[in-house]
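Next up: the structures, one after another.
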Structure I
Amino acid sequence: MVEAFSWSGGPILRENPHFRVLRVAPLSEGGIWTYVSIGGWATTEGTNHGQEFVLCTEADDARAIELLAMTVFYNRTGRLGLGHTVPIGEPWLPGSGCDHLLISLPYPFGPDLQTCHVGDCHIDILWLLPITERERTLKVSSGLESLESRFEEAHLRYWKADRESIV
């Protein structure tokens, strides 16, 4: 089941009245919830290039909608890209050590999700991967590829709020 939501907190709707989030329920019990921003592309209107973001959780949680609203608002001038991190200032979900979002390719969904076109506008759909401060430090010191390799080796359970840091 897919449902659309908006976020009334903060300045997102004032700055971007197009903003919505699609919440995609898992196909089976215990599956992953997927949240996708819609309308983020409108913040860079006129450039023929936009971005949307996807975030996954282990349970239905409005916090995912808030985090997407925060990210789309922050990206209103198109400043975010692959490999960037966004500090959240608090755990992404209660009980989590992850307090940053890494902007990455949407690996769990395959390359077909990464790009779409709306008219002449090219839209990249990027993954918001919650990470810890130590993981961010590794990315800064050793590079994005090094961090992503460590995630792959650890079989990262990215949707789990209580996952351990891989560093």
Structure II
Amino acid sequence: MTSAESPDGPRWLSDTEQCAWRTQLEVNKLLMYQLERDLQPFGLTNNDYEILVNLSESEGRRMRMSDLATATLQSKSRLSHQVTRMEAAGLVRRDACESDRRGLYAVLTDAGWQLMQRVAPHHVASVRRHFIDIMTAEQLQTLRDSLTPVAAHLRERRGQV
């Protein structure tokens, strides 16, 4: 029996809990939809942008493919297909890992870096316009305080898999 169940069956959500849950789902979906729309003029998806951000913030602008898959919550297979499309666009390349012949690095190309430099200010403006600037500093802090234990719990669960 899980903590969400009682001897009499599942613990259904109260009206307040259900409203909070559904609001979170709706905000997440609508925000991701809007952010992706704002990336479309650059020919990018949210997944593309996330990969570019991870590579741009990594030492040498490269990451092992397995680490990039973990960082972006994608399966290795899904990431491989994504990187193949981004390679075709000239944004990333794959390099062999000298210490592990089976390993590969995803590397941000100069073209990918230049695109990141062009896109990042637009993306940040979009995040501000559709999320940050809508809330007060206090609301943002409350949101962070509320979601931090959820994120910690999910990161811990992810480590168990």
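Comparing distance in nm of label points 7 Å out along Cα→Cβ at positions 86 and 126 across structures I, II, which is largest? Walk me through the intermediate numbers first.
On the way: I: 0.9; II: 1.5.
With respect to distance in nm of label points 7 Å out along Cα→Cβ at positions 86 and 126, the highest-scoring structure among I, II is II.
I, II: which one has Kirkwood radius over Cα pairs in Å, as calculated, at 16.2? Matching structure: I.
For structures I, II, calculate FRET efficiency 1/(1 + (r/R0)^6) of positions 22 and 54 (r between Cβ atoms, R0 = 35 Å, to 0.05) and state which one comes out highest. Comparing I, II by FRET efficiency 1/(1 + (r/R0)^6) of positions 22 and 54 (r between Cβ atoms, R0 = 35 Å, to 0.05), the maximum is at I.
Given -6000 as the derived value for helix-only ellipticity at 222 nm (-39500 (n - 2.57) for each DSSP H run of 4 or more, over all residues; to 500), which of the supplied structures I, II does it correspond to? List each step's numbers first, then the result.
Numbers: I: -6000; II: -21000.
Value -6000 for helix-only ellipticity at 222 nm (-39500 (n - 2.57) for each DSSP H run of 4 or more, over all residues; to 500) corresponds to I out of I, II.
Name the one structure among I, II that distance in nm of label points 7 Å out along Cα→Cβ at positions 134 and 150 of 0.8 was derived from. The structure behind it is I.
Readers should treat all values here as calculations from the given coordinates under stated rules, not as data from a laboratory. Just so it is clear, the model here is predicted, and its values are computed rather than measured. Cβ atoms are built from the backbone, for glycine too; each structure is taken alone.
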